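No value in this document is a laboratory result; all are computed from the given coordinates. As the structure is a computational prediction, the values presented were derived from the model and not from experiment. Cβ atoms are built from the backbone, for glycine too; each structure is taken alone.
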Structure P
Amino acid sequence: MERNTIGILGGMGPEATAGLFSRIIRNTRADRDQDHVPVLIYNNPKIPDRSAYILGRGPDPVPALKEGSLFLQQAGVCCILWPCNTAHYFYEEVSRDLKVPVLHMIRETAACAGKKYPPSTIFGLLATLGTYKTGIYEKMFEEEGLTLVLPEEKNRQLTMESIYGDNGIKAGFTKEPLQRLKDPVKELKRKGAEVLIAGCTELSLVLTQETTDLPVIDPMTCLARAAVRKAGYPLE
């Protein structure tokens, strides 16, 4: 295997995994097949749900995160990507047992936001209940000197339903989830948000510049670009 192969620990969820791979392709400057980055995907949809565990409703995902990351490390990848925002709550616990770096999607997102927008910009976060509970986005954005606003409980629940609910994104739907996201987005705008953060990889699949009137930062794109750079390939 080429030493600059990117490893993706997928299955969190499967469509988000495909979305991350697609973003790696789109963000690599290439004129032919051979110009693209080698990517190894270990798609394991059996990794326990990260939000469920954080909320006290499910098994610990750490053993499966470790096992999958070690599998990719042993395969010879140069870096590992987790296409799940909430999984980064377990980042320290898992990455300390690895010799290959796991690129931190939320840290990369905060860095992207800081480079693209002035420090006075107010960012609005849409995420899972698990991610909200961890406070990980607030921590990373604070380290960058950036302001982040969050919706209140009712709209956090609506955002969660757009991802996990009946006709949600994880079930392969797009129209109904976008309807559920209208009120959370309105609340963030009332709180002064000028830019939205699609803080769940499923949200990245539906919350785009075409579906909302606010600019959107897509953490999966930030992560994909960081990975292409890490692998030593030119960015598109």
Structure Q
Amino acid sequence: MAGTRERTLMKILGIITARGGSKGIPGKNIKPLAGTPLIVYTIEAARQSGVFDRVILSTDDAEIAEIARAHGCEVPFMRPAELAQDTTPHLPVLQHAVTHLREHENYAPDAVMILQPTAPLRTAEHIHEAVKLFEKSNADSVVSVCEVPGHYNPHWQFTIDNKSHLAIFTGEPFSQIVPRRQDLLKTYARNGAIYICKTISLFDVALPLYGNHVLAYVMKSEESVNLDTIEDWKEAERILMK
């Protein structure tokens, strides 16, 4: 898939994962977001990034496949139903895609990036920067994250036992609770926008997907909206329509 930026030295496969059975937001992968089908944001960002050798779609849904093809994305297979359940993790989906391409097309990439349509604010520049970090560092994987707001920081989170006793989540006594937000150690959460790993890591039994050497690609919170609920959808539309 051609792009406008300098090509990378590695052979990188982009895999857009989009099953048809969304329940939180029915039909969300092709539902118009600010006038554009959701999946198109990811296809366009991938195309414009210029870093991929190929970008393919893994889906079980014919309508999603048709829209993806219309916007220049490869659909070399349809995902088996057993890999398109609510509880299906990403790893077997990626393993299936890579294995299919190796066995049917003799195609073997050096690295794989998961591209979830539910991160429509991820841009071509984000993808390009994350890949450059991955290449230069020789990391096993790079994962996009965003900073956790202070009131969600684990040092300010608590557990309650069956006798209503309150305890700091991280285990410190209350005498050592961090008093000010400014003094909290920064913590980060995965935002679902970018996961890139060496292909070999997908089949590493001991450390599948991530490997040992994992680096963070930090994104801003306003770039990190992940569409799980209608409220998330409205927030993404608000940002896109500014």
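Here distance in nm of label points 7 Å out along Cα→Cβ at positions 60 and 132 has been calculated and equals 4.0, so which of P, Q was it run on?
The value was obtained from structure Q.
Identify the structure, out of P, Q, from whose coordinates distance in nm of label points 7 Å out along Cα→Cβ at positions 12 and 124 was calculated to give 1.4. Walk me through the numbers before you get to the answer.
Values: P: 2.7; Q: 1.4.
Structure of origin is Q.
Given a computed value of -13000 for helix-only ellipticity at 222 nm (-39500 (n - 2.57) for each DSSP H run of 4 or more, over all residues; to 500), which structure among P, Q does it belong to?
P
Name the one structure among P, Q that FRET efficiency 1/(1 + (r/R0)^6) of positions 28 and 180 (r between Cβ atoms, R0 = 35 Å, to 0.05) of 0.55 was derived from.
Label of the originating structure: P.
Quick check on the output: 1.00 is FRET efficiency 1/(1 + (r/R0)^6) of positions 172 and 204 (r between Cβ atoms, R0 = 41 Å, to 0.05), derived from one of P, Q. Which one produced it?
P
Consider the structures P, Q: one of them gives 22.5 for mean count of other Cβ atoms within 10 Å over residues 36-43 as calculated from the coordinates. Say which. Let's see the in-between values first.
On the way: P: 17.4; Q: 22.5.
Only structure Q yields this read-out.
Rank structures P, Q by Kirkwood radius over Cα pairs in Å and report only the one at the top, that is, the highest. Before the final figure, lay out each step's value.
Values: P: 17.9; Q: 19.3.
Top value of Kirkwood radius over Cα pairs in Å goes to structure Q.
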